[in-house]
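Following are the structures in question.
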Structure 1
Amino acid sequence: MQAIWTIILLCVSNVFMTFAWYGQLKLPEIVPAAKDWPLVVIILMSWGVALLEYFFMIPANRIGSNINGGPFNLMQLKVIQEVLSLTIFTVIVSLVFKNQPIQWNHIAAFGCLVLAVFFVFLK
């Protein structure tokens with residue numbers, strides 16, 4: 001169960017982080033006045049969203065880490081997080097930023113990350 005909770009929490013945290021980092025690029029389409037907002041306002045809004053990310057990322061790492069009795073070592077946790085991050089980023093970009101097509105080299109890079117997961121779990 002620790003592995004499942006770790007992955008669920010990592011997925012949720014990555015949704016928040018993707019919106020914290022890239023959601024602000026879509027903000028002027030949703031709130032036209034936002035394109036005139038000072039950068040510091042956008043940064044503070046992104047930090048607010050990123051704070052929510054931490055409420056999921058920190059517990060995920062604590063639950064999942066073998067340091068605390070979880071099933072994953074630190075290298076495994078990091079590689080899982082990176083693959084989930086790219087997967088969630090790709091889904092969000094495909095759904096929200098329709099002018100950013102996924103190309104063959106993006107798929108090849110994702111395949112390399114999947115191989116990284118394989119190798120990091122290899123005994």
Structure 2
Amino acid sequence: MRTRLRKLDDDGLPTLFSVYPEGLGVDPPGLFGGLAGGGVRGVVLNLAGEVVHDCGTGEMITLSTTDRIVEVQLAGGTGFGDPRARDRRLVAGDVADQYLSAPEAQSQYGGVAEAAD
């Protein structure tokens with residue numbers, strides 16, 4: 001899960017954010033051959049989405065303008081079982097629902113189901 005916050009009004013007043021991403025540096029392993037879960041991070045981004053500051057294990061961030069975004073990403077769930085054994089029709093559904101891209105499906109699952117004639 002990723003949450004992004006920023007000031008909406010350029011009123012010159014400070015806005016404080018407590019950014020403490022729990023579990024930094026912990027890569028949760030998958031079960032029975034499943035892929036590892038996603039990592040955590042806390043960063044400050046510019047409006048283009050580029051990281052301008054990494055909060056590391058945590059800190060208080062003060063924003064006084066609207067041109068910075070605070071992002072906290074929480075750990076993602078881990079996989080269960082060999083991803084290449086997953087039904088390709090289900091993988092195709094995940095691609096259609098935009099849970100992952102076609103290149104990611106190819107890399108992680110070995111492809112998607114071919115369309116029926």
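A few remarks follow.
- With FRET efficiency 1/(1 + (r/R0)^6) of positions 4 and 52 (r between Cβ atoms, R0 = 25 Å, to 0.05) derived as 0.95, matching label from 1, 2: 2
- In this comparison of 1, 2, the computed figure 0.70 for FRET efficiency 1/(1 + (r/R0)^6) of positions 68 and 92 (r between Cβ atoms, R0 = 35 Å, to 0.05) is attributed to 1.
- Each of 1, 2 could give helix-only ellipticity at 222 nm (-39500 (n - 2.57) for each DSSP H run of 4 or more, over all residues; to 500), but the derived value -4000 comes from 2.
- Origin of the value 0.80, where FRET efficiency 1/(1 + (r/R0)^6) of positions 12 and 36 (r between Cβ atoms, R0 = 41 Å, to 0.05) was derived from one of 1, 2: 1
Just so you know, all these numbers are worked out from the coordinates, no wet-lab data involved. Note that this is a predicted model, so its numbers are computed, not measured. Cβ atoms are built from the backbone, for glycine too; each structure is taken alone.
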